[in-house]
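Trainee: In structure tokens below, several structures.
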Structure P
Amino acid sequence: MDNDKEPGFGHRIRSFLNRELPSHIVIAHKALLLYVLITYRWLFLDSSVRFPFLPFITVFDAIPSVVYTGLLFILFVAIISSFLKFINYRISSLISGSIILILILSSKNLFSNSLTFVACLLILIGLYRKRDHLFRIQIALLYVGASMNKMIDPDWWNGIYFDFFFRDIFDVTLYQSWVPEKSLAIAKSFGIATIFTELSLGIAVLIPRITRPTIIFGLLFHISMLVITSGRLSNIFFYIMCAGFLLISNIHIQQLKLSYKFSALPKLLRYLDPSDSIILGNQTKDKFILQTNNGIYYGIKGVVRLFFSKQVLISAFFLLFMIYMQKGFFISKILHPIFSIF
């Protein structure tokens, strides 16, 4: 007689949450949390912030402000714990995404398409189970929704929006030099192209077999907006969409095994690794050793191979682009205090 019992509900929940995430999902998870931590740092640093402020959904008005203070503290702990590798990434994503959505629904001034999209992606990371279809649906909703929103606005079809955008908002010199005033043909083509580009991306992202060209096309779309506006528009969405595209990329990041005569260095690199794909090897007598599925690299070759590995390059991109977006903060709050010591 078979006496084996079905696993209890608690065991099933623990099993659901404890499954490991692929390295590219882990990097995207931390990139999104970095965006929240740096871009919305005022939520954690400004003691005068009170919720709800400019109430959004009425039911949240009844929640005492102290509850929101507690939620902000939990959000901060969840984010820091992810960076320090003290918490299960699924739990961190579910907690962070849920709290951000609650804060957005409680206050109109916190609402933005970018932050809402980030919260949704974080929740979906917590629910991730080997297939990326939920990420694809979320990205499709974003692009199709943006396209349909523009479709019902006549200024996107007649060129008025982009002409005002290029002349009065971002003062695009090249556009003003080559396009005469009151000539809307170029602006009209930009508007129509944007509508159909976003619609095409929303459809294409749902087709797994064309994932690579879709990602390339999407990145080129956001990069073109950065170039046209000299980096003043779409940098936030470019950063977020890079994380979103990474989630559906299925890029393979192989494990790297590090060995060195001083074990502290590989341990430090492993600890700093945002992808959790660096593991420790045995101590060596002298040379730095990096072992991959493709071979073993010694000394400077191992260092170069590590520097140009996928996990290092992808993680460095997100960190450096965040520094670029928040260069004023990093210069005044980090670099200036460091150099003032000397």
Structure Q
Amino acid sequence: MSWKRIWKSVAGALAGLAILNAFCAVYHNPSPYQWAEHRATDTIRKPLSYDIQAKEGFCLVQVDENGYSNPPKAGDEEISVLMMGSSHTEGFNMLPGQIVSAVLERELRAAGRTGRVYNIGVSRHIFARNAANMPRALARFRPTDFVVIETSSVVMTSMMVWNAMHDVYPRLPATNIPLSFITHQPLFKRIYKQMLDLLFADADPEQEEGGTLMQLMTPENLELYEQALTEWFALLSEQARAAGVRLIIMYHPHLIPQMDGSFASDTIEPCLAAFRSACEKTGVIFLDLTEAFMRAAEDEHRLPHGFANTAMGIGHLNPTGHRIAAEELCRVILEEEAAVQ
């Protein structure tokens, strides 16, 4: 092969990489994750970076100086409500003003309250992981009134409960590559992320929420499940109380369209009952968004999950889901405060 052909092949390969890189820059260019020294969350986004997503919904978000989805300097003011959660809370694929924390802050201020709603939701941080991190998050950000932990599941395995109660969860992997040139190239960030997904596939926290449903579906095991949740939530309630705040657990199920035009949730009802009972016994405020989601689906014909460029009802919370969550959180917070006065 002549040198001319070799150079043409190299040039073609480089041109292809450049085209793919340009496509990723506008289609899927997430801000890299790095480990958080304070461990309020396992990871944070690269501070003051930009996150661009168009594969599910669309967003162009600037991460704040702490590495979270808030306006810059939001954490410098007194925080009234601290929100913890997964990519749903983080506002994955959402414009900044549509995220639940931003909408909730507007709702609370319209009701005459002061103080910020600060969002430390990070992708892959399931409920149990956030519960384990909560004491550090409260010490780091010092909210004055409430801490909210979001969950999309009420099924917790014994391993999840144990890891959370004893704070022994293995840390999530970071995606900030030490070579800055590669780190800042959208295509190589995506390739590196796929490599991490393959390497840590067996430790994917989303997989921890399945696999034990059949074992739970007996009266004896459901009773043990509720006892385990009650012991766990009593610990969480005490940790929140020691920090001077009330704990709210916000549950959002997916809705499944039925053949007759109605909707059903994906909730495992016996587990939901155990979850709710454990919250009632321990003073944890439990917000179940199922009814509010159902009303929106039936009255407004809008589902809370999924985007126009993906599939109906599948995926992350969309603007409707974030709006409903914020409205319901605002209602609960105002009711709880009124009951104390």
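Trainee: Can you say which of P, Q returns 21.4, 85 when Rg and Dmax of the Cα atoms in Å is computed? Let's see the in-between values first.
Mentor: Numbers: P: 23.3, 87; Q: 21.4, 85.
This value belongs to structure Q.
Trainee: May I pose another question? Could you figure out which one of P, Q the value -19500 for helix-only ellipticity at 222 nm (-39500 (n - 2.57) for each DSSP H run of 4 or more, over all residues; to 500) was computed from?
Mentor: Among P, Q, the structure yielding -19500 for helix-only ellipticity at 222 nm (-39500 (n - 2.57) for each DSSP H run of 4 or more, over all residues; to 500) is P.
Just so you know, all these numbers are worked out from the coordinates, no wet-lab data involved. Here the structure is a predicted model, which is why all the values come from computation and not from measurement.
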